[in-house]
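Just so it is clear, none of the values below were taken in a lab; they were calculated from the coordinates. Nothing here was measured: the structure is a model prediction, and the numbers come from that model. Cβ atoms are built from the backbone, for glycine too; each structure is taken alone.
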Structure 1
Amino acid sequence: MNNQPQYLELIKTGEIDERINKLFNILQDCVLCSRKCHINRIKGERGYCQAGRELEISSFGPHFGEEEPLVGSQSLVISYLGRVKPVGGSGTIFLTHCSLRCSYCQNYVISHLGEGKTVSPEKFAQIMLELQNAGCYNINLVTPTHYIPQLIKSLKIAEKIGLNLPVVYNCGGYEEVTTIKLLDGLIDIYMPDIKYSSQESAQKYSDAPDYFERCKEAVKEMHRQVGDLKLNDKGIAFQGLLIRHLVLPENLAGSFEVLKFIASEISINSYVNIMDQYRPMFRASQYREINRLPTRQEIGSVMELAKNLGLTRFRRDYFPNT
């Protein structure tokens, strides 16, 4: 099995140039995400996400808090000079702004308030090389949807100066399927959230009533492109789909329908991170029902649902005491 990043072939054939042109044309009447603002970002107009013409990033660096297939089981080594140097980890780049408005966003300073700085595609390429040289296993693009044209341009530049790591598309799940199709052969690992099956919750907490429909379309296309998550002989992911689902209090995410969709319409072998780290951040205090942590029983019941649906690649050590 070829563990090389997919984008190498599209750069070699020159097809990446056609994709870049198509993506930048979209910015003139922006429909990159499901908001479809139809504004001209090339001229500096800003739509729902508030992203402009240029890339904006908040921070970057090796990240060891992601899923084990992305970060590896060993995170530090001692160099011969006695210095501690990170090895492995996910080369994470946090992009500014977001097309969702999640009331409980943990990264709201970046996503809602727009903390970050402008970088050129050339500088972004250098950042990717810096992460590769630091020993990271992948380039993890966090909230990339609204910057896809600029990111693919940066990827081409980075490959020319030595980048050969898999690229992770780490997104909130509110994606436009026609845009995702333009990424075929360019993204190695898709890592979408599936936040809700409930239309009411998606509207109330993220201002996206059509979230589940758009997310399902996009995730199906992602899986068509890259398949189930594939690991090398060291247990590190190099291609495939990794899905995240955050457990909300009172089953407000509609977890059963989310997991049923994954098991029946994506793959029973899907790698699913059922996340237990919900915290009432940002504006969550405005909603009584989400202004608390999920209980151990609420989290455990979602794990049981996954087990009963036949899903096997998920965390299995978190079950309620009986």
Structure 2
Amino acid sequence: MSDEMKALRTLSAKVGSDPLLVQAAGGNTSLKKDGVMWIKASGTWLRDAGAKDIFVPLDMPRLTAALAADDPACESCTDFVRQELNPSGLRPSIETSVHGLMPQKVVVHVHCVNTIAFAVQENGKALIGERLKDFHWAWVPYARPGLMLSRAIKGAIRPGVDVLVLGNHGLAVAADTVKEAEALLSRVVAAVQRPVRSLGTPDLAALKAKAEGTGYRLPEDPACHDIALDGWSCQHGCQNVYYPDHVVFLGTSIPQDATSGQPAISVPGAGVLVHKSAKSSVEPMLRCAGDVFRRLDPSARLKALSAAEIDQLLNWDAEKYRQTLNAN
């Protein structure tokens, strides 16, 4: 293993362990070397990069040509996997196009909650632009990962751009070394920091009473409660979805009905409950929802994903595959 690959694994584990940057199986990193792009595999967790084999090799020249030709194979990018270098049979990240279209050697894509708090606002491009004026950055309007996102990136990227803000999605930075990519990520994250609101404290007694006799339990992470504590946050954050991983792992809402069978339910003013059969990704995604809304002002004009955009995600084979992995 090369020193640069070791460095990528170290950075990946570090980033993947920070809930303000990556939640559950979200986010991905990559390294282009000797005609191969090594990218985090679909459904794996970046935090495991130091202990597990989570990177899958792709034929970079073939991927580059396919992206330029708008080849339908770019939906999943499985056709470009170097199978002789992939003994674990891993499948590339659903966001491979982000990495393939950025020419730099190293790409780090995160679901930074401070970035998302800009990216879910109707005027998010203008707002975050004030923070990133000293960077070579581009705004990419929301598009479902895969071929749709690759088209959106091609329409937005310019020579020299090394920072992408993905509408209703997250952040990607790129550089020619892991060290430079880490430094750039740190600078961007510092630039987009937002004030954090206090949303109150959970009512554990009310939650335990709500859970009694149901299939629900208290979450292990108390930060999961935040999304349901504040009236405005609960109304908007529990009834709508604003970024892909929310709908994929939490569903189209966080309902109040304990008979719904949903991964989590909300108890307005008290907190949330998690289904006893919930996947390991549910609590990190609940925390993310609260972390985002703690960084939003109730005067913000929000842009939720539309019914059509949600349907595109729920009925996409690549996301169904990722959900299957997380169920295991």
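One table, with the values for the structure above:
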quantity: Among 1, 2, which structure scores highest (criterion: distance in nm of label points 7 Å out along Cα→Cβ at positions 12 and 68); calculated: 1
quantity: Origin of the value 84, where volume of the Cα convex hull per residue in Å³, for residues 140-227 alone was derived from one of 1, 2; calculated: 1
quantity: For helix-only ellipticity at 222 nm (-39500 (n - 2.57) for each DSSP H run of 4 or more, over all residues; to 500) computed as -11000, the structure of 1, 2 it came from; calculated: 2
quantity: Top of 1, 2 by distance in nm of label points 7 Å out along Cα→Cβ at positions 36 and 284, largest first; calculated: 1
quantity: Structures 1, 2, by FRET efficiency 1/(1 + (r/R0)^6) of positions 124 and 196 (r between Cβ atoms, R0 = 35 Å, to 0.05): label with the highest value; calculated: 2
quantity: Structure (1, 2) behind the derived value 1.4 of distance in nm of label points 7 Å out along Cα→Cβ at positions 44 and 92; calculated: 2
quantity: Ranking 1, 2 by distance in nm of label points 7 Å out along Cα→Cβ at positions 132 and 300, the structure that comes out highest; calculated: 1
